[in-house]
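Asks: Structures for review follow.
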Structure P
Amino acid sequence: MATGHQGPMIAPTRTQRNLAAIKALTFVMFMMFAMTTDSVGVIIPEIIKQFRLSLTAASAFQYATMGGIAIAGFCLGFMADRFGRKITIILGLALFAADAYLFVVGNSFAFFVGLLAVSGVSIGIFKTGALALIGDISRSTTEHTSIMNAVEGFFGVGSIVGPALLAKLLLSGVDWKWLYVIAGTMCLLLVVLALIVRYPTTVRTSEEPTSFGRTLSMTKDLYALGFSLGEFLYVATECAIYVWMPTLLAGKSGFFAAYSISIFFLLRAGGRFVGAWTLKRFSWTAALALLSGAILACFVGAVLGGTDAAVYLLPFSGLFMSVIYPTINSKGISCFPKSEHGAVSGVLLFFTCVSAAAGPLAMGAVSDAFGGARYGFILAAGFAGLLFAGCLLNWMFDPSRERLKLLDETQYEHSGAVS
């Protein structure tokens, strides 16, 4: 992690090109791993048939990955602060690529679940590095939120490309596991690019050691806990769509039923790109309250109206979900000094992935217990209701306003310096 003397001045055009390359690398990185993680809703019906699984057992394809990300984020998030963003990102990408190629040599459910857990660890490593990097290239907390929405927009693009590519592979008679090989190849290219690009410096503002102990201490911080809880509730709500909506709508005919996941991801991605512009100009607290209320309305309508209503309302909820996760994530990270962005990203990522694992698992268990996916969506509507309540209170009291203002004034003076 470079500090102190920055070396000779770099021409603005060269610096701008380098920062543009860093952004592009980060965008593609998020798009790449979304191609696999958000294709799980399409994969689950295939493995249920292949291995004759219950819904609860099949949800291992979701919680194995998310469990790996959670463990890596919480236990290894400090790596981005101690060893630097570049080393952390390259290490995570290399591990992901190696793991992805192993999918073609196995043919058992337990083997695949193990690989998914390792892929989760690798994602947790490079994602915390990338999230910390966003702070280094941002000039304000507002710009941080805007870039985060753009990054998650590309994640949304991967969420569209992945299921579409997987559907094409399956129609062509190609096994689903080759999707991971494609993602692994993309990963190797990203490693090469990451080795070439020059990363910004991270200026330390504290002598406190960057370690797992520091990450652990953040769990006592009310800001870290508050934003983590927001992410937990949001992710539990969102995962209901891309993990279990295909199962809920199974047997339903028509355009919206056939392309429900694609419509959801398309609206989510498009909304994030628009959100990157919108959140520079409007109150983020008001936006989250209004959008979470609209999400709740979609879930309640889907539960009460049955599949005839769900086939429209659930995919449409993607438009309202678009800016919530990246905005909560950005504000949570921005409540801490840049030199601790890796550690706090790990904490937020931990709660995100625990929710992404526990939420679908709980929905699967409830659906099995009561005899249908509809009952799982009643549980998801409860998650949406709690999310709305939290966002409403955040709008009313705005507890992070003063802390964000202070860090805006003290943490964004050195942005853009390249070493």
Structure Q
Amino acid sequence: MTTRREFIKKSVAVAGGTALMGIPLACGKRPPAEKSRVVSAAAEDMLIGQKYNPDAVHRAFEEGLMELTGESSLADAWASMVSPDDVVGIKINCLGAPKVSSSLESIQETIAGLKAAGVKENNIIVWDARDWMFQRTGLKLNDGTEGVRIMGSSTEWEAAIPWIQGYDRDVYWSWDVGTLKKYQELVKQNFTQDGTHREIFNSCAWLWMLIQQGNPKAQKYNEEIRRLYMDYSDREGIKKIAEEVADEFNDVTIEDEDKSFFSEIVTKKITKLINIPVLKHNEDSGVTWATKNIALGVTTNKIRFHIDYCTTAIPEILNNPSVKDKMVLHIGEAAKISTVSVAGARMAFDNRLFFSRDPVAMDRIGLDILEEKRAEQDLEPIRDISTHIAACAKKGLGTDDMNRIDLRELVV
């Protein structure tokens, strides 16, 4: 099949020269700032029904990665990002499987590319947070010494626990939000009456922690807390619990409650990181795609991150050297899009895969796509709560400025 490599470069020229700084042009011109390249590869046959078409995915990878890297072949494109000595982690998203999760086709295409670049099969790790998340993906767990490794960071639930097996005791991010100590301070400020639902729920993350750790007094809240985590319409339930526990745990101290530890997969096992996120809506962060798939997939104790729509947590986590220095490629799936917070409950369809080295630029484009798809379904805008994208840009992790994004659109 002949591939049409037609692209439209959607970018605004950067004003050059020292005139930009109010100095006469005669003084000479500055070269324009380098733009972040994002490549989309569209194929009419990307989906067959609701399943990815392996042939279309291969064409998208071939043309998309060549365009992204400037190499003249797919093999050279992969070789420009990884070496035979690398151990490469492929971070996928299993939530919503099999309806909406990182596709087997993109995963298999990535594995094939890495092997073609000389990466040893057992030095490829396909991973997500927990082992059980792989159950409906079509992937079989493998932590052996032969074949591609497929694994979770742990067998245990990590979202409300500071540390569990599989996470690195020496690498963490510390934040006092969601801790019992912080909650006790807030209670003195009449917090349970004046706080918003989001603030109250996430400030009670410590209660989840005590439940998971087996604290006897906390156990009676187990079922109700789990119900409230899924029932977004019940805005009063958590307030009742918050008021009830306000003075109930004054004699309790929680070790490491402020810490979110990093997966040993990123801190100890891999040298390069490839990200295959799925474009989705999330009530707690607006858009979830490149940045969130890594940041919340790599850490423990993270329910609390959503108190400010992940605006603080995501850039801090991505800026950690164990993540930042290893990210080489983001492969954004946007052919199947989850337009509401419960993954796969409501879908929209497109025909594109995206490729970039800049996760912030990819998220900025993904936000526009998600807004458009939600508008078509008469759903409210989510731009105002997708604040983590600008926060990541401010941290220097990429750009959210469309004038600095070189978007190249291919038809394959």
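The numbers here are math on the coordinates, done by the rules we state, and not lab data. Because the structure is predicted, anything quoted here is derived from the model rather than measured. Cβ atoms are built from the backbone, for glycine too; each structure is taken alone.
Asks: Of structures P, Q, which gives 41 when percent of Cα pairs over 31 Å apart is computed from the coordinates?
Replies: Computed on structure Q.
Asks: Upon calculation of relative contact order in percent (Cα under 8 Å, 6 or more apart) from the atomic coordinates, which of the structures P, Q produces 29? Before the final figure, lay out each step's value.
Replies: Details: P: 29; Q: 25.
Of the options listed, only P reproduces it.
Asks: Could you figure out which one of P, Q the value -26500 for helix-only ellipticity at 222 nm (-39500 (n - 2.57) for each DSSP H run of 4 or more, over all residues; to 500) was computed from?
Replies: Only structure P yields this read-out.
Asks: Quick one: FRET efficiency 1/(1 + (r/R0)^6) of positions 114 and 394 (r between Cβ atoms, R0 = 35 Å, to 0.05) came out at 0.60 when computed from one of P, Q, so which one is it?
Replies: Q
Asks: Here's a follow-up. Kindly point out which one of P, Q the value 1.00 was derived from, the read-out being FRET efficiency 1/(1 + (r/R0)^6) of positions 146 and 290 (r between Cβ atoms, R0 = 35 Å, to 0.05).
Replies: Matching structure: P.
Asks: Another question, then. Out of P, Q, choose the structure whose coordinates give mean count of other Cβ atoms within 10 Å over residues 74-81 equal to 19.1 when calculated. Please report the intermediate quantities before stating the final value.
Replies: On the way: P: 26.4; Q: 19.1.
This figure was derived from Q.
Asks: Just checking, which of P, Q has the largest value of distance in nm of label points 7 Å out along Cα→Cβ at positions 34 and 50?
Replies: By distance in nm of label points 7 Å out along Cα→Cβ at positions 34 and 50, the leading structure of P, Q is Q.
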